[in-house]
Structure I
Amino acid sequence: MEHKKAFLDVAVSICPYCGAPYADASWYVIELGCDVECGACGMIWNLKASEVDRILLEFLLDENGKVIKVKKKKRIDG
């Protein structure tokens, strides 16, 4: 039996004030270019300006759509 797969494009950003890492859906970071408040230090900063990596995650699903396994499919160069 072959399992179904789902994918998520994820951008990783680092708070420029305290170094706290964040992982968000790439559309939120790249397309919207949102400012966020850091949960660690409380400073407001821009996710897009602080993006350090972008990857495609692959989710292996069971017959009910529940996640069995997650792996890094590939790095996306921007």
Structure II
Amino acid sequence: MDKYIFNNLLKTAGLSKKEFGEILGTTGATISNWGNEDREIPYWVESWLNLYIENLQCKKIIEAIKESGVCDVIRNGSK
């Protein structure tokens, strides 16, 4: 993965490099160095960010379903 894709995934995830670093237990500076010269972006980062983004989307869907009341209708039958 190149730095451009990495930065776009971070943006889509709504994460700054500092926030991503905190999640990983490192610094934003370390994250900023990924993709520069000899500092490759770790192989697992792309799949991790894609799963993080997918999880955010699933949480939004679940919240929308809860707010719609459809779960109550299913649980209680249509009244």
Computing distance in nm of label points 7 Å out along Cα→Cβ at positions 2 and 58 for each of I, II, the value 1.2 comes from structure I
Identify the structure, out of I, II, from whose coordinates helix-only ellipticity at 222 nm (-39500 (n - 2.57) for each DSSP H run of 4 or more, over all residues; to 500) was calculated to give -21500. II
Structure responsible for 28, with relative contact order in percent (Cα under 8 Å, 6 or more apart) calculated and labels I, II on offer: II
Identify which of structures I, II gives the largest calculated value of mean projected area of the Cα convex hull in nm². II
Could you tell me which structure in I, II was used to calculate mean count of other Cβ atoms within 10 Å over residues 10-17 as 14.9? II
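Where a number appears in this text, it was derived from the coordinates with a stated rule and is not lab data. All values reported here derive from a predicted model rather than from experimental measurement. Cβ atoms are built from the backbone, for glycine too; each structure is taken alone.
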